[in-house]
Structure 1
């Protein structure tokens with residue numbers, strides 16, 4: 001899972017786009033989607049990952 005330590009939208013905006021693009025380039029779009037979107041969603045839904 002990928003997360004940010006951003007605390008507000010003014011001074012420290014969450015900018016995960018660059019990290020997402022890095023993972024896509026290094027691994028794949030499918031893997032990036034899994035760790036940026038699918039796994040966090042499954043955790044929120046109390047599902048195993």
Structure 2
């Protein structure tokens with residue numbers, strides 16, 4: 001696979017995270033933002049149907 005493909009996958013992943021978990025929310029600290037991202041990755045990798 002080529003470099004552009006990996007960029008596309010990465011950008012698509014961040015677009016989904018922002019749309020589903022980030023927009024419309026206000027995070028009070030860097031830690032809460034990191035926790036949200038980690039919990040989403042856990043959900044996406046292990047619990048998604």
Structure 3
């Protein structure tokens with residue numbers, strides 16, 4: 001039972017790590033930076 005819990009815990013930690021990496025890649029991509037700059041420009045012109 002302890003072995004199963006340990007295995008499951010490692011599996012969940014790996015999935016969480018992979019999700020964290022994926023989110024980081026989304027927010028640090030060149031396309032994301034371009035979209036943020038575009039949104040900022042639009043907000044400045046909206047006022």
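Work out which structure the value 23, 46, 27, 5 belongs to, where P(r) over Cα pairs in 10 Å bins from 0, in percent was derived from one of 1, 2, 3.
Numbers: 1: 26, 43, 29, 2; 2: 23, 46, 27, 5; 3: 23, 24, 21, 16, 11, 5, 0.
Value 23, 46, 27, 5 for P(r) over Cα pairs in 10 Å bins from 0, in percent corresponds to 2 out of 1, 2, 3.
For which of the structures 1, 2, 3 does the calculation of helix-only ellipticity at 222 nm (-39500 (n - 2.57) for each DSSP H run of 4 or more, over all residues; to 500) return -18500?
Structure of origin is 2.
Any read-out appearing in this document is the output of simple, stated calculations on the displayed coordinates, not a laboratory observation. Treat the numbers as computed from the prediction; the structure is a model and nothing was measured.
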